[in-house]
Structure I
């Protein structure tokens, strides 16, 4: 409802903490409906990394329905901080880094913002690399000479690099169009993405003898003998970690929502079911390929190359192209653009922040981050979830418990206001962040130095790491409240 909104009335445009992109949205700018929010999540969830997520769980030792339940549970869990952090964005029209000023301080907010931005840059690179492989496969299918550009550079043929930078360039063009372009991109692409996934499932079912036959044969994907309870903790944390990033910066989107009902209902409808449904399509189709082709093909780009029809290949690659594009533009550009802008609002705009993201995304070498499915799950997803959990716990404790959902909008943009604390830093939030992360660091180091990320004979620190998001969220939440309530606020 409109009366739930708070709008900035004081002119703070002269503040070094203000620019047009970080300024709270006006009530007139809050136009995103339930469908727009739901479409945002459909567009972000229907992506190749979702398609292959459950396959990684099955390869680790789960069966298909255990993998589906784990993903559904993980997304229902992460939906809770998602909706909670979204509240401030909808009520006050503020973005993630501006909201962080309330808990971390006007300068200290850059700490959680940059941590979030670095993870987004890694994801931007990963999704760009996958999108580039789709373009590469398409060009190879329609022009035989494309594959002849096979001179190897940094472990990959030249035509793969051309495709990667072409997709990268297309995204840079969209970055220059701003946030409204993303809204329309997500809204119009959502039905196409859902339809494309459904068509793929129908094809696999008809070719393999029915969905029942496919699921009966899915056990063949289980290459390891780990029990469900051995794999479950890490898989659940990875499922939560998959969107732990967005659970922080969701205000970047809900600051445009029409109402709290729109953001809550849109997210509830768009996230858990879409993620689980598309992961199911990935498992079912991968299982079907064992029957149809005699081998498990978990990469949809490689699967589509098996088709003979140029029209089918063109349509399928178009769907994959849009899937990667919509996810990257929303999940991995909006947040770091605002986060980098927050470093120096007067000099770094949203667009410049997006360009910085695109460049760092290359420098993080995404082809290495995706080297193996197991390392992707147990090192990348669980690893950064520890950072995101601690930040999320502090933010929610500050906004809901300490402040009871009350913020002073103008003060968020003042260098000497109530949120400046001591020289712009709230040391209590920083201490809570560091202490919350420390228990999972030894386990992360062991996982990162173990092939595949799964440590045999785990010790206490390995166990804490497996539950990284839950551990750091709880410690950050409790410790921040203790420090804030037992020490002075300035």
Structure II
């Protein structure tokens, strides 16, 4: 009869079967090569995220557009989403209740005592009962960890945006330096030709010719280094966006050092930067969620001091007698009161508290450094812009004097080289300011000039609501 009961229970269960899912390297490689930032699926993603529909298809790919590419195509976000879904399943697991167990036994005697029946049959059900609200505490702990995993998705997205912005800035900085170096090479070649002609006429020394050659070779070497580094920077940008290099090479990129873009962010409020860094950053919220999870873990260990119970209703047919009984059992946790586990959970909570304080301290320190660097970069840009403007006026005067015959071509070329040197300094100051502005955005985790706190909440909702990537991607 017991076997019949077990068979009946098992027949009512629908067991899942294991299905192997081996990784197909060739298929993954094809999926990567088929990514398309011009496709309808990505365009719809842009529209769903508030990108102006009238600007689609995208004609210029700047930081915003390439950041959307990274969010849509980069595999690291899929990893973060998968980790969040696993954490969500742990929430469901934590909410589960302990299952009852059923046991049975059969026996047969030799009927030496002339019992009514020689047979024995017993059926027992164990019904576990959790005490001290342990289930709710487990759910609380899993919910906080799930929230932390959800925030990590947006944290990963901000990291991708930072990498994209840095790579794009580095790429255009390199192009701008190439352009200026090409000017310098042209002027130094002209200067060398003048010295060589003067040396032939006995007006210039061989030392002056050698010096001009060395200066020209140094600039040419610098130019060649920048030219050879260009595809490396482009490959880095492709890697940060999650797109193949051949696609990036054919996408018209928007210069991140555009004067209008820099001017738009120059009104950044230093006080707001530090405030936003402390209130808007996702890692602060992640740390708070992890601390709350540690608190819940401690509560659970404290609750485990109280033993769980198990009700054991039993029916026994014993040699013709029918016996009903009810038993109660529980672990004797009252003996040690779970002291070691409570001490461990208490220390883990202290670790999370110390890590949160260290994180806040680091953010305050980083905010101070970013603000100082931003102010210094602003001042440097203003100074170099003024110097470049004065040098341009000086070159114009030298042009007028050359036209009037007051100076020769050599003096004018030297003036042009001074202007190129000033232009290089201005270019460096411009990209240093742009880098400082990007550092400020990374610190606050919101675009400068926007009203903070809801920006990351919206970002989290968009990132987590997005369906898993299609196989066609």
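No value in this document is a laboratory result; all are computed from the given coordinates. This is a predicted model, so every value here is computed, not measured. Cβ atoms are built from the backbone, for glycine too; each structure is taken alone.
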Quiz item: Upon calculation of FRET efficiency 1/(1 + (r/R0)^6) of positions 94 and 286 (r between Cβ atoms, R0 = 30 Å, to 0.05) from the atomic coordinates, which of the structures I, II produces 0.95?
Solution: II
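Between structures I, II, where is FRET efficiency 1/(1 + (r/R0)^6) of positions 62 and 318 (r between Cβ atoms, R0 = 30 Å, to 0.05) highest?
Once FRET efficiency 1/(1 + (r/R0)^6) of positions 62 and 318 (r between Cβ atoms, R0 = 30 Å, to 0.05) is tallied for I, II, the winner is I.
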Quiz item: 4, 20, 30, 26, 14, 5, 1 is what came out when P(r) over Cα pairs in 10 Å bins from 0, in percent was calculated for one structure; which of I, II is it?
Solution: I
Quiz prompt | Comparison of I, II - label where relative contact order in percent (Cα under 8 Å, 6 or more apart) is highest | solution = I
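Comparing distance in nm of label points 7 Å out along Cα→Cβ at positions 118 and 294 across I, II, which structure shows the greatest value? Let's see the in-between values first.
Values: I: 4.8; II: 6.8.
With respect to distance in nm of label points 7 Å out along Cα→Cβ at positions 118 and 294, the highest-scoring structure among I, II is II.
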Practice problem: Assign the value -23500, calculated as helix-only ellipticity at 222 nm (-39500 (n - 2.57) for each DSSP H run of 4 or more, over all residues; to 500), to the correct structure from I, II. | Solution: II
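Upon calculation of FRET efficiency 1/(1 + (r/R0)^6) of positions 142 and 174 (r between Cβ atoms, R0 = 41 Å, to 0.05) from the atomic coordinates, which of the structures I, II produces 0.95? Show your work: numbers first, answer last.
On the way: I: 0.95; II: 0.30.
So the calculation was done on I.
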